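Structures incoming, each one as structure tokens.
What follows draws every value from the coordinates through simple rules; no lab data is involved. Remember, it's a predicted structure, so these values are computed and weren't measured experimentally. Cβ atoms are built from the backbone, for glycine too; each structure is taken alone.
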Structure I
Amino acid sequence: MKALVIAPQPFFTPRGTPFSVYYRALVTSELGTQIDLLCYGEGEDVDIPGVRMVRVPNVPWFGRVKIGPSWLKLLIDGLVVLWTIGLLIRNRYDFVHAHEEAVFFCVFLKPIFQFKLIYDMHSSLPQQLTNFKFTKSRFLIDLFKKLEDRSINRADAIITICPDLADYVLGVIKDPKRHFLIENSIFDPVKIKLVPSASQAHEQRERERQLKACLPPGKRLIVYTGTLEPYQGIHLMIRALPQVIDNIPEAFLLIAGGAPEQVEQYREMAKTLGLADHCLLTGQVSQPLAQYFSSVADVLVSPRSEGTNTPLKIYQQLASGIPLVATRIYSHTQVLDATVAHLVNPEPEDMANGIIEALNTPPGPFSKTAKAVQLYQKKYSRQSYDAKMRQLLELVA
């Protein structure tokens, strides 16, 4: 089979890397499908056998594309529409795999070019307009709602990534057999196609060496990796740290990720609280370095303060064999419960208590950590992911 995968987003930039798109394309290719992957011009190409990267022109003079809805995304999406039509004219695709808002125009192109359509739904777009404070226009939000419902019912298959979205789709869809809940639960190493120069590679290795050297010996590491957007709850984690240190003086917080201005904001917060010697914010790091930091942690943390979509990092944290502290919000509890994680309320005191408990709990075959690994192997492993993708492809074949 041959497929067109449309990802209306930057592809592999330090900020906003779409791992979910990468893994969908990787597994689909491994299952025997030849893929053209269409995305924004910003970012780096990846190396997946059987996948050809196609990019719309980059528009750097408008700035970098940020997380969430924006007028810049709307402009670039116009280019994506034109490139999609061009690819459909020149190629015969068995199906089109449309991520997020790409499904809106693919629904109208479907009867013209006679392809099967997969809607990869990572969020409810009308909700995004509200959550990211993009607009308060009732007309615009209702329009997106109508487009979304139309897309759900006209797609040949719909993928959702968490139970919350699955419940939403099952309340709209006329044929539930076309729905597949496929969590973003795998984390194979990503292969970047562009080989860095010797000097660039040396600079990268040196920076990674320096960051690793910054980890103080003899400390008990509390590690967070990911973006530093407000909903991630980084402020809760930093404000919880003084209480943790009062109980466990060797505790040390490592935060990897975030744009420079975000990193500076939280460094100032840590400094104000007298935590400069107990906290390290690294800024953006490579995927391998982020995974290294997680692997040497004594406790992993997901302090998200709001949201309903399950963070991708949760599945890797489950599989890690390291104690996990996560906030007791629906974003987490649709996957986690108290048997596999230390669940806390999204406020500093309870966060501190959860981290202290996790650091003081000995490992063992009946621990939360051991049960977390068992849960991952049973429900979210690569084998389970591949089986779900195979069922999806069989439906549209």
Structure II
Amino acid sequence: MTGSSFGVGTAAGSIAGDDVLIVGGGVMGSAVALRLAQRGIGVTVVERGIPGAEASSAAAGMLAPQTEADGPGPMLALGVKSRALYPDLAAELRELTGIDVGYQRCGVLALGFHDEDERALSFRRTWQVAQGQRAELLAEPALRALEPALGPSVRAALHFPDDAQVNPAALARAFSQAAAAAGARFLQGRYVRRVVVEQGAVTGLELDGEVLSTDKVVLAAGSWSGLVEGGGVPASVVRPARGQLVAIETRPPLFHHVLSVHGKGYLVPRRDGTVIAGSTVEMVGFRKEVTVGGLATILTLARTLVPGLADAPVLSSWSNFRPYTEDQLPVLGATAVRGLYLATGHHRNGILLAPITGDAIAGLVATGDAGVDLAPFSVTRFAGPA
């Protein structure tokens, strides 16, 4: 994106000393940058590569807080609020950049194979309906009528009609371009060494060879957040979880809903006929390989769910790193260091939570009010935070 018409890739010389500095140019950093710039606040995003080129672009794009939830709680509430922002956000980003982010309220089918799966799906429906969410348990005949291509081993499903999807690469591009158009500066190809802290307050950001002065830093570096000295996130708190994915071509489409098997994987059908199949969760550090075992697991599940995919061509495969936390909640909000804010640890829900993270962190930086309760996501819930 360097040299684009929106100015992404601005030189360091134009950075103002009172800018809010954001570490990381993925969807989180760019979303925060957009909302700050729209408030008229100077902001510079420091990104070691191309904005959005890491986990943001490598995700499947599910907006599925109900599908992903193990039970009621702050994560479900935050995810549902963020999902509700997407229709207006998609229209806004199209207006600002001309980019269609591929938002579809396609619904998700959470699938089961055995009697115990059906009982678990029924239990999930009960507590979700009690939380005010829409969920419908489908017996096999209704399920087959809805998605005839499903394999014979699929016996039941829980339908989440409000869960949705976007194209993550388009979303990441749109966020960064919109932020730049609003006045945010992007400093690319630079490595952040540390957040400079003096007497309990942020005073700057040390890069490779210079220190940028600032009194406000937002750490939004995803899986790399724990590597930033003074960033308030120990490496043990946010770790990389490798996820492998596969793109499969189907023409015409074989199914229309996102298909999910809780804890095992999913199939996401795109409007262009591509199916994104995923995903592994592997704690292997920053090893980015795509492996035989990972692909075998993903493709076996894909063929089990939709046998017709057996003859479909594989277009590509890739992997990237989700910022994992032990409780699988993000790390959001202010820290004990004055002027240091966190927007990381989103794990499998980064695309889903990007809109509300951008709004909340920008509000917190600008006014001290996030607009939502971020207490459950504070870094202070972990032992020994910096």
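Structure data summary
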{"quantity": "helix-only ellipticity at 222 nm (-39500 (n - 2.57) for each DSSP H run of 4 or more, over all residues; to 500) derived as -13500 - corresponding label from I, II", "calculated": "I"}
{"quantity": "Comparison of I, II by relative contact order in percent (Cα under 8 Å, 6 or more apart) - largest value held by", "calculated": "II"}
{"quantity": "With distance in nm of label points 7 Å out along Cα→Cβ at positions 159 and 263 derived as 3.2, matching label from I, II", "calculated": "I"}
{"quantity": "FRET efficiency 1/(1 + (r/R0)^6) of positions 151 and 231 (r between Cβ atoms, R0 = 30 Å, to 0.05) derived as 0.75 - corresponding label from I, II", "calculated": "I"}
{"quantity": "Structure (I, II) behind the derived value 21.2 of mean count of other Cβ atoms within 10 Å over residues 23-30", "calculated": "I"}
{"quantity": "Highest-scoring label, criterion being mean projected area of the Cα convex hull in nm², among I, II", "calculated": "I"}
